[in-house]
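As structure tokens, here come the structures.
What follows is calculated from the coordinates using simple rules that are stated; it is not laboratory data. Everything numeric here is computed off the predicted structure, so don't read it as measured data. Cβ atoms are built from the backbone, for glycine too; each structure is taken alone.
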Structure 1
Amino acid sequence: MIPRLRNSPWASSLLDGINAASLGLMAAVTWQLGRASLVDPLTIVMSLAAFGLLIRYKVNSTWLIAGGALIGLVNMLIR
């Protein structure tokens, strides 16, 4: 059905608009979550390290979640 919709000029423009709106909403939510969660130097360093590991080494995100949980646990026990 999607290829048929893409052949229609009206429907194709509609789908392009929906795609653009979706990307805008995702960017806005990402910005809000980043502002709410990056509150101290530890979380900023952890997010940059996770981003670097994802881009450079393509680490499975499950390991990043586990590592973040472990770092958070150790941080809580130290304080």
Structure 2
Amino acid sequence: MPHYTQDARENRVQGVVNAAVFINEEGKVATVVLLTTLGHGLDEAAVRAAGQLRFSPATKEGKAVPFWQLVKIEFNLR
């Protein structure tokens, strides 16, 4: 769950940060590339949240291989 910054709350910023994440052979996020941003500290929060994700490794011919995955990180005020 991404952290909502105080600046984003005060400015009532909502939306989605789209990211491409590179997952290594162990299923851990090695790289995060933001494709869309929201500002107000939410981009940094999205990178931190994406970095904590864990995946099942992709396999090719029975061997774990790294891969890219698209991820959407939503920020909604409730």
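Quick check on the output: 2.5 is distance in nm of label points 7 Å out along Cα→Cβ at positions 38 and 70, derived from one of 1, 2. Which one produced it? Only structure 1 yields this read-out. Computing mean count of other Cβ atoms within 10 Å over residues 14-21 across structures 1, 2 gives 17.8 for structure 2. If Rg/Rh (Cα atoms, Kirkwood Rh) comes out at 1.23 when worked out from the coordinates, which of 1, 2 was used? Clearly, the read-out refers to 1. A value of 2.6 for distance in nm of label points 7 Å out along Cα→Cβ at positions 6 and 54, calculated from one of 1, 2, originates in structure 1. Across the set 1, 2, mean count of other Cβ atoms within 10 Å over residues 30-37 reaches its highest value in structure 2. Match the computed value -30000 of helix-only ellipticity at 222 nm (-39500 (n - 2.57) for each DSSP H run of 4 or more, over all residues; to 500) to one of the structures 1, 2, and report its label. Derived from the structure labelled 1.
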